[in-house]
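K.L.:
For reference, the structures are reproduced in the following blocks.
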Structure 1
Amino acid sequence: MQNRVLLVEDDVELRELLARYLSNQGFTVREAATGRDGLALALGQHCDIVVLDIMLPDINGLEVLRQLRAETHLPVALLTARGDETDRIVGFEVGADDYIPKPCNPRELVARLQALLRRVAWDQKTEANASRTHGDLRVEPGHRRIYQNDEALDLTATEYEVLQVLLAHAGSVVRKTDLMQWALGRRLEAYDRTLDMHISNLRKKLGNDNPPRIETVRGLGYSYRVPG
């Protein structure tokens with residue numbers, strides 16, 4: 001079965017270029033030129049993953065993402081202007097799973113989407129009853145959910161991946177290079193703050209414990225501390 005990608009981009013030339021490339025790589029592609037059309041298609045369950053441009057003619061991509069996150073946990077990769085760190089930071093705060101700078105390399109886009117979809121598919125194959133408990137958190141891999149005191153945490157697909165890796169190694173240090181590869185499916189590159197932003201969001205959603213339950217180990221990575 002082909003993976004269905006929704007491409008929300010108002011630049012006709014770029015959208016057609018990416019759509020052709022994605023189709024040639026085995027994706028079923030749906031296209032939208034406006035935020036409202038993209039939102040309707042995504043909420044109508046017409047896709048497995050969304051590629052969302054931030055600059056759209058009606059409502060911008062960040063607002064589309066906010067509305068999507070109120071209804072669905074679909075994986076979303078943002079298309080952002082190269083070097084515009086503010087958009088990336090806000091995008092991750094709103095709930096983006098990844099970002100691709102424009103002008104984007106179609107091969108990189110495909111690699112990023114395939115990595116996101118592999119992570120979703122891996123957890124969906126896991127038995128629903130194979131839960132794990134870590135203090136006040138419970139991981140339900142079959143449903144891709146993590147509960148805190150029996151309340152489901154509102155996590156993006158990537159936040160889920162990052163947290164479940166840290167929980168699987170609770171009490172030990174997970175190197176940033178390993179966490180990037182295991183949770184995001186790609187190598188850590190210089191000046192890439194993607195992982196740091198996801199960690200920051202997770203700390204807020206977990207309750208801003210003091211000291212934080214996700215601890216930064218300088219020069220190495222992160223460690224999850226089970227509250228006791």
Structure 2
Amino acid sequence: MLLVEDLLLLLLDDETGIPAGAGTLYYPLGGAVLVELALLGRVEHADGKVIAVGEGALPDPILQEAWDKAAAKPRRAQTLIIEVGTRLWDPLIERLIEKGQIRRETKRLLRVFKTTRLPSADPAYEQGLRDKVRAVLVDGAEPDPRTAAVIALLSASGSLPAVRPPIAWSSEVIKRAKRLEEGHWGAAEVNTAVITAAAAIAVASATTAATVAITTSN
């Protein structure tokens with residue numbers, strides 16, 4: 001499982017498969033791919049841009065496609081996150097179905113309107129992810145790099161409250177999530193990737209929220 005697959009599992013509602021933060025979903029997904037490349041030592045940051053480094057094929061086509069984009073032309077993280085993230089929903093859903101993590105249920109309402117649900121198919125695996133998140137945020141456990149990255153991206157997108165069962169929020173829980181979002185863990189290059197991705201996600205989420213508020217008020 002890729003980091004981005006774990007992240008999407010946590011964002012999907014277990015009953016319907018509707019993702020939390022759907023309007024800006026491509027930001028955390030693209031950010032997760034960028035962070036995974038950093039964990040593998042295949043991207044670096046210089047002068048505000050993401051640069052592909054290293055040689056040899058990557059172990060997954062999603063990672064390879066993202067690395068190829070970075071290798072073709074160094075660009076700002078936000079640009080790369082958008083380019084990568086906007087292409088991920090369909091392939092990720094198909095992969096999660098193939099891996100038995102979710103299933104597709106198609107029905108027709110009134111024999112006319114087709115609806116599709118994507119409920120969880122492997123609650124045990126997803127529960128393991130939730131347990132790791134909870135252990136770090138609630139119990140203060142030391143996170144492994146992948147769990148730290150997942151929490152940071154969820155925190156930046158404002159989607160942590162969507163994790164079920166709900167986390168009992170406290171000042172300590174919020175502080176731990178923010179520390180991870182700000183990159184206080186792991187190697188320097190990974191920290192930079194997390195901070196960059198989290199900042200882009202936070203800006204996108206805030207902009208979307210402001211647009212919805214203005215539209216509603218009008």
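No value in this document is a laboratory result; all are computed from the given coordinates. It should be emphasised that the depicted structure is a prediction, and the values quoted were computed from it without experimental measurement. Cβ atoms are built from the backbone, for glycine too; each structure is taken alone.
K.L.:
Upon calculation of semi-axes √(5λ) of the Cα gyration tensor in Å from the atomic coordinates, which of the structures 1, 2 produces 27, 22, 19?
P.N.:
2
K.L.:
One of 1, 2 was used to compute mean count of other Cβ atoms within 10 Å over residues 7-14, and the result was 18.0. Which label is that?
P.N.:
Details: 1: 18.0; 2: 20.8.
Answer by label: 1.
K.L.:
Next up: Which of 1, 2 yields 4.3 for distance in nm of label points 7 Å out along Cα→Cβ at positions 119 and 183, as computed?
P.N.:
Values: 1: 0.8; 2: 4.3.
Considering all the candidates, the number was obtained from 2.
K.L.:
Where is distance in nm of label points 7 Å out along Cα→Cβ at positions 39 and 79 largest, in which of 1, 2? Write down the numbers at each step before the final one.
P.N.:
Numbers: 1: 1.9; 2: 2.7.
Max of distance in nm of label points 7 Å out along Cα→Cβ at positions 39 and 79: 2.
K.L.:
Who wins on relative contact order in percent (Cα under 8 Å, 6 or more apart) among 1, 2, i.e. which is largest?
P.N.:
Details: 1: 14; 2: 26.
When relative contact order in percent (Cα under 8 Å, 6 or more apart) is computed for each of 1, 2, structure 2 gives the biggest number.
K.L.:
Figure out for me which of the structures 1, 2 the number -12000 belongs to, where helix-only ellipticity at 222 nm (-39500 (n - 2.57) for each DSSP H run of 4 or more, over all residues; to 500) was derived from the coordinates. If you can, show how the numbers build up before the last one.
P.N.:
On the way: 1: -12000; 2: -18000.
The read-out was computed on structure 1.
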